1. Using the calculated result -8000 for helix-only ellipticity at 222 nm (-39500 (n - 2.57) for each DSSP H run of 4 or more, over all residues; to 500), pick out the matching structure from P, Q.
2. Quick check for you: by distance in nm of label points 7 Å out along Cα→Cβ at positions 10 and 74, which of P, Q is greatest?
3. Once relative contact order in percent (Cα under 8 Å, 6 or more apart) is calculated for all of P, Q, which comes out largest?
4. Of the structures P, Q, report the one carrying the highest value of distance in nm of label points 7 Å out along Cα→Cβ at positions 2 and 58.
5. Out of P, Q, choose the structure whose coordinates give mean count of other Cβ atoms within 10 Å over residues 26-33 equal to 12.9 when calculated.
Structure P
C-alpha cells in the first residue's frame, strides 16, 4: 500500500493573472490545480482566446475587494508590462 502524501492547502481567495494582448491588459481569472509532477498547486488562467494556460505562480495577483486598489494594481501592472515589451 502506498503512503498517503498530504498536499498543502490550495491558495484561498480570488486570483487574477494580467495578460498583455495586442496592447490591452486583460484580467484573466485563475483556477488552481494540483500538479503532482510539479509538487504543488499551479495557477491556470483562462486567456482571452478561452484557453486554459499554466501561469507563472510569481505573476499571479490576489484580487482585492475594493475597486480603488484594483485600479491601482492594474495601472502598475500595465506600466510594468508595457516597459518590458518595449525593451
Structure Q
C-alpha cells in the first residue's frame, strides 16, 4: 500500500462509519484541509503521528509485514493494462 492508497483507505473507512471530514478533523485536532488533502493525495507532507491518530480513530492499526515477492492482484492488473 502506498501513501495515496492509504489516504483513500482512510476516506473509505471514515465514510463507512458515517463520519464527516469536519467531525473527524475536530475530534483529532486537525485542520479539515489536512484531512482532505491526505484523503485525496494532495498532501504528501503529513506526519506519521497524524496518520496513526486517523487510523486509531477509525479502529485500525498499522502492522508491519514483510514485502511479498509475489505480485499483488493490483500489480498484475496494471501490468496487463500496460500491454
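Each reported figure results from applying straightforward, stated rules to the coordinates on display, with no laboratory input. None of the values given here were measured: they were computed from a predicted structure. Cβ atoms are built from the backbone, for glycine too; each structure is taken alone.
1. On the way: P: -8000; Q: -18000.
Considering all the candidates, the number was obtained from P.
2. P
3. Going through P, Q one by one, relative contact order in percent (Cα under 8 Å, 6 or more apart) is largest in Q.
4. Values: P: 3.1; Q: 1.8.
By distance in nm of label points 7 Å out along Cα→Cβ at positions 2 and 58, the leading structure of P, Q is P.
5. Going through each structure in turn, the value belongs to Q.
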